[in-house]
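Just so you know, all these numbers are worked out from the coordinates, no wet-lab data involved. Keep in mind the model is a prediction, meaning the values are calculated, not measured. Cβ atoms are built from the backbone, for glycine too; each structure is taken alone.
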Structure 1
């Protein structure tokens with residue numbers, strides 16, 4: 001017994017529409033014998049005569065009349081699904097999810113999203129603002145196509161592609177004594193109250209990994225002043241409660257516009273921002289294209305002295 005396929009349905013609908021095997025064969029670019037064989041296979045499979053043949057014309061049987069709208073619906077659904085898949089393959093439709101840190105969402109992604117959306121208006125985009133640990137977890141859970149942020153945990157199931165690095169510096173309010181210094185070292189911070197981001201953030205994780213032997217003014221043991229997001233951190237610094245240590249890109253967000261960023265030396269410490277993806281998972285064409293736009297933007301955009309793209313050989 002033969003297995004039915006889309007070609008059998010196309011053959012049946014074509015003959016029903018044309019009322020002629022000769023015309024239907026020409027429409028389908030088949031020989032008449034091939035078309036006749038396809039109709040015979042279909043009728044043998046269902047055990048019913050669907051088409052009544054005369055010397056002048058082909059007519060639908062009663063069973064054929066009932067089956068014709070079903071066959072049309074099946075073909076329509078198949079063709080629509082195939083067109084949708086082809087559109088996704090061409091990056092013309094679908095959806096892309098990105099998880100990113102607040103500084104990436106405000107500083108890196110807007111011009112990239114604007115360009116991509118203009119060229120691919122049928123592709124949906126959803127953005128998730130999260131901490132470094134949350135970004136990694138969203139990628140691991142397949143909630144998003146990729147993340148953009150720091151390497152929080154070096155997770156073995158994740159791939160980290162560095163695209164940007166920015167230098168750490170002190171964030172100070174108006175009138176702070178350290179603003180009078182021509183340059184700042186880490187040890188200069190030791191006499192002042194520091195406010196930190198919480199341990200689930202990539203910035204705090206990197207600060208916590210600094211070697212004990214390195215001279216710094218950080219105080220990461222004992223009770224700390226901590227806040228879970230950069231916007232809250234900025235408000236505490238503005239209130240004069242303390243100062244903060246942040247990478248340049250994070251300190252360039254709108255929340256810190258009235259504060260002062262001074263790079264720290266001895267030593268110079270930089271943060272890496274990565275495109276984070278799940279190992280072994282192929283990106284959709286739209287996600288791959290959006291990721292490519294992001295990498296192009298990072299390489300071509302004008303960056304301040306304390307921010308620089310990572311050059312790949």
Structure 2
């Protein structure tokens with residue numbers, strides 16, 4: 001990408017989108033369209049159409065769409081599915097019709113089957129049933145991937161898809177309603193420490209394993225792919241390292257400095273048993289993540305202390 005290219009980050013109010021926008025500015029890209037007034041609501045076709053007609057972005061990162069943990073997916077599946085479907089349809093269609101030179105669509109590791117061979121390879125997509133607790137969200141992300149591929153076939157659009165691991169970091173959503181596991185546990189243990197509670201309850205058995213990627217690393221990977229990847233085949237973006245929810249909770253307890261007990265509630269759903277992404281293709285291109293989990297957790301908690309902790313209250317948190 002040229003430094004003066006017109007770049008639009010669709011969804012720069014999300015964790016990943018904000019990290020991409022920040023990195024673009026940090027690297028000297030001077031024409032980031034998110035800095036213009038009157039940003040469109042991505043779920044409103046007319047606003048997206050007017051925005052693309054006016055500014056005609058050359059490069060588009062699609063990082064929008066509501067997301068949440070197991071609780072959010074169970075309680076609001078229609079909201080999550082509809083929001084992601086509308087954003088994908090409106091942004092990809094407008095990008096194609098208004099001549100965007102390249103588009104990167106960010107899917108989700110939830111798109112893989114529940115019982116997927118590990119590490120997860122893109123050949124396993126749509127090969128078996130999805131995890132029931134996030135099926136609606138996952139189907140919306142799969143639809144976005146297939147829509148990007150369909151624009152390539154019909155219009156020769158240079159639309160690519162990346163499937164990121166579980167992202168976390170500064171800027172994450174620490175709310176009890178929509179937080180994912182890392183942000184949720186940081187908030188919960190911080191509050192338990194403040195109130196000197198003897199134990200923290202955690203959803204599930206603690207046995208599921210996840211691939212967690214620090215959001216600044218993920219943003220770097222997105223810019224790298226925009227410059228170095230042009231294939232129709234989705235590409236995984238992860239660390240290649242997995243961590244159980246139990247080990248994650250222990251690591252967060254250490255970072256927060258909470259000394260109480262961790263109580264895992266096996267009556268609550270676990271979600272997918274394992275989600276480790278096969279990152280062979282990305283490594284072959286020359287990219288690997290830089291931030292290990294412990295460093296990322298510390299940076300995330302530091303950010304939480306600086307910006308969020310005074311606004312929190314001890315409530316039920318829906319993990320991962």
Structure 3
């Protein structure tokens with residue numbers, strides 16, 4: 001999965017997107033001016049290859065790439081705060097947020113968002129922070145389940161991140177390779193969220209973090225974490241996306257081709273390379289294995305979404 005540079009496709013990008021190694025496009029704020037423009041951009045992407053998956057990081061709060069014409073979604077921590085005051089109301093609001101998030105993206109042609117964040121808030125990680133629902137695993141499970149229900153109700157698949165949990169490690173994996181030195185017993189609280197939601201999750205994104213007492217490799221490059229723990233022990237059978245392989249947390253393998261191969265060999269179905277077209281250029285003409293699972297991530301907007309959208313928008317006005 002690659003990104004594109006601006007509001008319209010360049011001729012070079014049109015050629016790249018037609019190559020068999022490219023399975024998807026991730027959009028960013030730089031790709032969005034208004035709804036009309038982004039729909040045209042998505043249409044032009046589809047014309048290069050109708051089977052491409054189109055995704056975005058659109059969680060709410062400070063991670064919401066599209067704003068003009070979209071409902072402002074709260075940071076997920078707002079739902080956690082609401083849950084502490086009124087659990088039943090907060091669960092309804094979580095489902096409303098999930099439906100709105102999904103329906104508005106599906107309506108412009110985006111297949112899915114990389115959401116929800118399932119990390120626990122240990123108040124250690126500034127990059128996670130209020131992106132996390134709560135510090136209590138049971139609360140995270142309940143709110144995330146309802147958010148996912150809303151996404152599914154609209155016709156969108158979900159991606160739980162960052163397996164097995166990014167909330168404890170202080171370093172930002174965009175800028176560094178974080179090390180989490182906790183024992184497996186201590187990590188169980190984070191893992192419990194993914195274990196409880198495994199049947200609801202359509203996809204999972206592992207963290208670029210080394211859990212030093214479990215494996216020396218970052219989770220996104222670790223067959224122990226992906227194949228042994230996530231797939232075999234937890235029984236997860238959905239899609240696995242790598243986090244961005246251009247992040248510093250992925251640079252423990254210097255060569256980008258070896259980095260892609262390592263993530264795929266560890267169990268990822270699709271790898272992301274963002275914000276570095278020169279790295280995409282180095283791997284785009286290689287013959288990478290493809291996964292049939294990825295077809296399941298296509299979005300399908302439900303017929304009566306406008307009526308439901310208006311009802312749900314009223315539910316989140318207090319957040």
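Please state which of the structures 1, 2, 3 yields 31.4, 104 when Rg and Dmax of the Cα atoms in Å is computed from it. Here the read-out was taken from 1. Figure out for me which of the structures 1, 2, 3 the number 52, 23, 20 belongs to, where Cα extents along the principal axes in Å, for residues 176-247 alone was derived from the coordinates. Value 52, 23, 20 for Cα extents along the principal axes in Å, for residues 176-247 alone corresponds to 2 out of 1, 2, 3. Any idea which of 1, 2, 3 comes out highest on Cα Rg over 2.2 N^0.38 Å, for residues 64-135 alone? Biggest value here belongs to 1.
With distance in nm of label points 7 Å out along Cα→Cβ at positions 8 and 296 derived from the coordinates and found to be 4.8, which of 1, 2, 3 does the value describe? Working through the options, I get structure 1.
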